[in-house]
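These notes open a run of structures that come right after.
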Structure 1
Amino acid sequence: MPTYKAPLRDMTFLLNEVFDYPRHYASLKSGADVTPDIVDAVLGECARFCEDVLSPLYRTGDEEGCMLANGEVTTPQGYKEAYRQYVMGGWQGLSAPEDVGGQGLPASMGLFKQEMMGTANWPFSMYPGLSLGAMNTIQLHGSDDQRQTYLVPLTEGRWAGTMCLTESQCGTDLGQVKTKAQPQADGSYKITGTKIFISSGDHDLTENIVHIVLARLPDAPKGTQGISLFIVPKRLPDAQGNAGERNGVTCGGLEKKMGINASATCVMHFDEATGFLIGPENEGLDCMFTFMNTARIGTAIQGVGPAELSYQWALDYAKERRSMRALSGSKEPDQIADSLIHHADVRRMLLTQKAFAEGGRAMLYYAARLADHMVEGYLEGDEEKAATYDDKLGFLTPILKGFLTEMGCEAASLGMQVFGGHGYIREHGMEQIVRDTKIATLYEGTTGIQALDLLGRKVMLMTQGGAVREFTLRISNWARRQVTHKKIRPFAWTLLKLAAQWNVLTVRLMLIARKDRDIISAAAHDFLMFSGYVTMAYMWARMAVVAYDKLENGGDESEAFYRAKIATAEFYFDRLLPRAQAHATSMLSPTRNLMQLDAEDMAFTG
């Protein structure tokens, strides 16, 4: 089975040539000392860890899976040693504040690390990844004592964290949470209830696990307004701050999943477990969702990661595997048949994977700049700055999460298709990528939830179309500056038309919604996908401009790299971007074609 190779050249192309991260970091207090040399050193060392340590465990971890015995979960062979190396490398605290033991680097550096780890071995990366959510929540909403008690061991990686939200009866609708929190005389709470689908809920990688749990106080109002947030450690900290006696938290079962078998997805029981309120009473959702945008960016990585990994493996296979002759004539007459790479339809699949992987990476890195400013605003107590960038990021995150994970699934499926029947066989690894990728369209909110968040909440309710106008103005202003560029002009004109169309579609849907509220739900998926294709087109155009500039001003050893960028941009605009128009047509289709059948009429009649 092939291994993972970190795409460092593509990463540095985006960082240094497309988005000018050196100037961006110079504008941040946390990035003042983050020079290109430091970035290259960090990325290079992380690439080595991912290629040499994590990638070899990807298949073996899937085959072995996690085991539950006597209420304790064990991870696959090799995971504990890999995690030890992860901790020794200081990777957990890369972007954490220095006062809790972190390195204080910008949040985006953590995202670049997560991308490589997630591509090399997504199931492994979920263990430290869940800790980041717990760390962020405690950092912003915990008391001074809570921060001192929990953040240092979490930052060091000695302890891990989870987010315990979902229950069997509620799924995404957290207003139905039933877990109870009973106040105690000493100021603590007794937490009782069961949570499901808890990633990293229990494992043997760390000495303690800190659960961030949603629960209800006895007198809490119904619905989402009556949910509070609690810290519930697996082992209660002792007087010295070490993991002490066992709390009333147990793993009741491991979910039998379609994929990510090496990631422990647990049913967690809280039996009068001691918990500690974090943030104000009945404001648990507000506290938990503070960093939800960054969490969704993290999940969007699982769209880019499998596209990249599947493309790498499919490309190697297409160069080696021989089948038939190219229709335009034999390309390798001295061989029994031509390599798959010479067949146009195989090229279509490979270029689709490449376009989604590299275009998706550009979308992530574009958003990561916003995340840096947002996080810095929160940590500095600058609420206005934090809110401004949170809003900008908030518009993009459902597009990133929803669109990129769907495209990741498509890319993974295409990779398996390149392998043909061999792709369906486990030993080649392609079917594992397909299985592991699907979950990304479901957690942190399904694609439908992301679409409703984008159209119903971010566009219609919160901004009355303002979010679309602001973002499309940015696209239009950029495109207008490129219309004099002869080779970029076709891209620029297309973007100008799409930006205008995006606004028109938004206004039309808002007008229709005045009489037909179902249009919001009926059109949401198509609106999200249209938004994703246009946003990715903007990224590919920006990459093409840089590539043309580099070629016109003297090529170097990267000349082939820049030519490939231009060719992929042309492929995206010619063959993938037209899909946006199908979504534009579909979103304006009347809702009656969805709603005219009664539920009873939709029943199976065999």
Structure 2
Amino acid sequence: MHARLQAVTDRIRERSAATRASYLAQVRASYARQPVRNRHACANLAHGFAANLPDEKLLLRSGNNTPNIAIVSAYNDMLSAHQPFHDYPAVLKQAVRAAGGIAQFAGGVPAMCDGITQGTPGMEVSLFSRDVIAMSTAVAMSHAMFDGMLLLGVCDKIVPGLVMGALQFGHLPAILVPAGPMTTGISNKEKAKVRQLYAEGKVGREELLESEARAYHGVGTCTFYGTANSNQMLMEIMGLHLPGSAFINPGTELRAALTAAAGKRVCEITALGTTPIGVGVMLDERSFVNAIVGLVATGGSTNHTLHLVAMARAAGIIINWDDFSDLSAVVPLLARVYPNGDADVNHFHAAGGLAFVIRELLDAGLLHGDVQTVMGEGLHHYTREPFLQDGQLIWKDAAKISLDSNIVRTVSAPFSADGGLKLLQGNLGRAVIKTSAVPVERHIVEAPAMIFDTQEAVDAAFKAGALNRDVVVVVRFQGPRANGMPELHKLTPLLGVLQDKGHRVALVTDGRMSGASGKIPAAIHVSPECLAGGPLAKLRDGDVVRLDAGNQQLEALVDATEWAQRPLASHTPQPALGYGRELFQLFRQHTSAAEMGASPLL
């Protein structure tokens, strides 16, 4: 095993000793070999099976060893990624019944799409929807009728929220059941080009809409490697999927077979089955280290510097940005998928995909291979790909070599020696930067700052020509306490235009950028956030800012004495009215800092 991997794991274990012990004590207190529903009073139990079929009622009331599986789903038919879940409950109920169990649809959770809410007030509830999903999952499971969980979700906040909720019932097994990516439409590179042309006023809205409709054209997850598809990678490398489940397209026989197999497998790993695997014990410090390694090795979304932290804390494990940065320094980049390359996730899967990447990392000692997964002990299960053979689901070893070295590579010949996710520090605070999609010559930017408090103000300055120079665009008061930390992906095309003109351009913000953001150097999640007294609020127009990714530096080049004496900019957040934002005032007031997961719950 690589020494850095072990060192980071050891310090996480030491840092988390008290909180993890407390969590595991709670899990042990909840564990029971007998169905928990047997503890219910008769009236409670009768309510729990009143709507079931007669033979199911007999099994649920008899107190026998029939596992009852909860289905918790993020289905809705507006979002392409979640629309396929419409048919999953019936498939899963049949599969569970064939395995000797019963499945009940326990509850639905909300699923919102940042792709729809980008640049609108609705984005201000996006991050907190993760915590609503966690609570909704807990509500669904609170009836104490269940012996296991099948969790249906794909996109940005949905998967982390489902995992956070499931971990409150860590004595039970949980399997994440994905829907898969949509088939390939126009290339992501072509889509990005049209967006920049629109930003420059060279094409109109109709041309832009036609381009977007050709990119997002059917059921399934968006095909770029943003937060949603990074979720799928994480569920696989953390052992929460059946192996190879992440990137099988919806509507295929293989997709259906994997869905049914998840129903069968969860019955086997309940406390009533052959190999009990509670999710809270299964996901330990090694699991989260593996998740970070997978994230940086594939160039995954920076949003997971928030979500992985929150998921880990739900299991009593404390990780921080030092862990991400230190692992990224020794884990090579093995994949080039848009926005870090031209390929989409369908191309990535065809070229070898996650099974190839996981095997490469395991062989190089860059993953903990002895972790527990829903398949049992050992990450080696995830070095195999699923296939149908004579109508039966089987797994075969991953390809020995990359089938396209422009997309997937070996540890011995990577795209770069490090994963490109770095911690930046300096007198402006702590921040995260992802450099895997940023040209090396852009890793250092030193330029005067222009200060904005909204992305709309940046857009106005761009249209007025005020940004046509070397510039560090600073967008502040965008943290979780200020306005829910909306993604600022709307700025990507604008800043891309400036960079393509030859200007030295960077973004610095206490807000988020999309998992699809790439080529602009961006110091994001700056902490402490400005509304919490972060030093970014000291910055003034014209101050020279140095962003140096190589040396992990984020500095205002201002005399130290003057900087110490400079007051923070005053800011009164606009009333959060409309789009349901009023309901999230308590969340904003009580949320933790970005490096602690930006959660009001943990």
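Calculated for structures 1, 2, relative contact order in percent (Cα under 8 Å, 6 or more apart) is largest in 2. Which structure, out of 1, 2, was mean count of other Cβ atoms within 10 Å over residues 427-434 calculated from, if the result is 24.4? So the calculation was done on 2.
If distance in nm of label points 7 Å out along Cα→Cβ at positions 363 and 379 is calculated from each of 1, 2, which structure is the one that comes out at 1.5? Source structure for this number: 2. Supply the structure label, taken from 1, 2, corresponding to FRET efficiency 1/(1 + (r/R0)^6) of positions 83 and 491 (r between Cβ atoms, R0 = 30 Å, to 0.05) with the calculated value 0.10. Attributed to the structure labelled 1. Looking across 1, 2, the calculation of helix-only ellipticity at 222 nm (-39500 (n - 2.57) for each DSSP H run of 4 or more, over all residues; to 500) that yields -16500 traces back to 1. Have a look at 1, 2 and say which one yields 0.95 for FRET efficiency 1/(1 + (r/R0)^6) of positions 107 and 235 (r between Cβ atoms, R0 = 35 Å, to 0.05), as calculated. Matching structure: 2.
Any read-out appearing in this document is the output of simple, stated calculations on the displayed coordinates, not a laboratory observation. Computed from a predicted model, the values in this text were never measured in an experiment. Cβ atoms are built from the backbone, for glycine too; each structure is taken alone.
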